[in-house]
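In C-alpha cells below, several structures.
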Structure P
C-alpha cells in the first residue's frame, strides 16, 4: 500500500513538473519580461518558485491575484460537479443493476439505448432544451444564476448550499429551496454523461459477478436476487466504478464549464471564457494549471480509494510486490 502510494505520488510530481515546463514556455511567448532574457533555466526557476508559493500572476481584467479569483469562484464549479456525480450514482447504479440482471432482455436494450442517446446528445443542446421546456414553458426552474437576488447569503465556504445552511438569515429555508431550484437543471445536464458511464460499468460488473460460482452457490441456498445483490453483488461490482469516475472527472469539469456558460452559473467556466476573450494570459495560464493539478489529485485520490475498498485490487497489488 505504501509502495503504491509512493509510486502514485512520484508519477503525480513528474506529471506536474512536465506541466509546469509546458506552461513556462507558453508564458515566455506572451510575457514581455522574458523577451530580452536568455537565461532559460534561471527564468524557469523563478517561475517555478512563484507557482509553488501560490503566485499565478495578476489578472489584467480585475487587477487581483489570479489564485484569489480562482479560489473564490472554483467552489461554485466544484459544488455543481459533486452534485452531478451524486445524481449520476443515484440514477446510474440502480439502472445498471437492472440492466445487468436482465442482460439481453428488452429492459437491457431499452436502458442501453437511453444510455447511448445520453452520450450522443451535445451538452449545450440538452441544456437549451431543458431551459426552453422547464424554465420558459413550465416555469418550474430559473433560467440562470445560482441564487435569486432576494436572498443575501454571506460568502464563507463558496459552496452555496453549505453557506446557506450555516447562515443565520431568517429566510434560510426559502434561500435553500431557491438554491436547489437553481442547481437542478445544470446538475441534471452535467450528470447525463457520467450517469451513462456508471450504468455501463455497473451493468458489466453485475453481469460478470452473477456468472461466478459463489453467486450460483448463494442461489442454490435459496437466497433471493435482492439478497444476493445486496450481500455479494454490490460489494464486488461497485469498486471498479470509483476509478472510472476519477478518470472521467477531467471531462466532467470540462463539461461543467460549458454548462456554466449556458446557465450563467458563476463558476470557473464563464471566468475562463471572459479571460480568453480579453486576452488575460495570466488568468488563462493560472486557470489551466489549477484545473490540471486538481484533476490529477482527484485521479490519485480515487485510485487510492479503489485500493482501500477493493480487496481483490489489494491482493493483486501485494502479489506483484511479492513477485518482485
Structure Q
C-alpha cells in the first residue's frame, strides 16, 4: 500500500507536489492520498522514518488486524524531505523539491525534453504562487489572473468547503491539462525555431510554417508577428491569422503590440482563384482566412504549397 500525505485545504503547492509524485514516480500512480492538519504527519507507528519514503503501520478497517503497513510520502507538510517550510528560500517549494526527486528516480522522464520542460514550467508557476509573487505581476488586481488554476482552486474550496478530495481532483485534472498544453507549446516553440520562414508582408513582420502543431499560430502572434501562416502537411489545410484589433474602451498595459489595420480580402480572392476546389473561409473581421479547422473537419484542404501561399501574401 502506498500513501501520499498532504495538508487539508490544499493549495496549489500541495496539489502540484502530489500530482508530480502520482504521475511521474514509478509505482505511485495509484497511491491513496490522505490529508492532515498543516504541519502534521500521518498518524500511525513509524517502522522506518527519516527518508522520503517512510514505512508506517496505519489503520485500515478492511484488514482483520485493523492495520496495514504502508509506504508513505509526505508533501508540503510534516517538515519532511518534500516539505519546504523548514527552508528559508523563495526559490523552492514542495513542488520543486518533488520534481527534483522524481527526475532523479525516473530515467525515462529525464530523457523526454518536452515533458521535462512542461513540468518545469508548472513548477516555476507553483514556486511563484507559493511565495506570493503575483503581487508583482503587471496590473496584479486584474480579473484575468483569477481565471488561473490558483483562482479556480480557491473557487472550488468555496463551492465545496472541507471537501479536500474534490479540491485535489479538480487541481489534478487542471494540472494534467496544463502539462499537455505546455508539452505542446514546447514543441511549437521548437517548430518555430527550426522550421519557420520569416518574411515581410504589407502589414509587417510575418511568419509561415508547415507543421501539425496549431499552437504556432497564437504563439507567433504573441512573439510579435503581425501575420502567421500555417500549412498542415497531412491535411493540406492552410490557416492565416493576423494580429487582432484591440477592443475599444479596454485599458492595456504599456508595451503591448500596436494596432495594425489588416484586411485579408485580396489574399482570400487570389487563393480562391488559384485553388477553387479547396474550402476558403474569410472571417468577418477580415483578419482570419481559414482553409481548415478542428471545429469544422468537413473543410477541404488546399493543394497549394506553403511557398505559393507566402508568395501571394507578399505580392498583395
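Just so it is clear, none of the values below were taken in a lab; they were calculated from the coordinates. Since we're looking at a predicted model, the values are computed, not measured. Cβ atoms are built from the backbone, for glycine too; each structure is taken alone.
So here's what we get for this one:
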{"quantity": "Comparison of P, Q - label where distance in nm of label points 7 Å out along Cα→Cβ at positions 24 and 280 is highest", "calculated": "Q"}
{"quantity": "Entry that produces -0.93, -1.26 once log10 I(q)/I(0) by the Debye sum over Cα atoms at q = 0.13, 0.17 Å⁻¹, for residues 80-263 alone is calculated, selected from P, Q", "calculated": "Q"}
{"quantity": "Structure responsible for 15.9, with Kirkwood radius over Cα pairs in Å, for residues 96-167 alone calculated and labels P, Q on offer", "calculated": "P"}
{"quantity": "Structure (P, Q) behind the derived value 27 of relative contact order in percent (Cα under 8 Å, 6 or more apart)", "calculated": "P"}
{"quantity": "Comparison of P, Q - label where FRET efficiency 1/(1 + (r/R0)^6) of positions 88 and 184 (r between Cβ atoms, R0 = 41 Å, to 0.05) is highest", "calculated": "P"}
{"quantity": "Parent structure of the calculated result 4.7, given that distance in nm of label points 7 Å out along Cα→Cβ at positions 64 and 208 is the read-out and P, Q the choices", "calculated": "P"}
{"quantity": "Label whose coordinates, when helix-only ellipticity at 222 nm (-39500 (n - 2.57) for each DSSP H run of 4 or more, over all residues; to 500) is calculated, return -11500 (choices P, Q)", "calculated": "Q"}
{"quantity": "Which of P, Q yields 10.3 [Kirkwood radius over Cα pairs in Å, for residues 256-295 alone, calculated]", "calculated": "P"}
{"quantity": "Source structure (of P, Q) for mean projected area of the Cα convex hull in nm², computed value 20.7", "calculated": "Q"}
{"quantity": "Structure with the greatest value (metric mean count of other Cβ atoms within 10 Å over residues 72-79, set P, Q)", "calculated": "Q"}
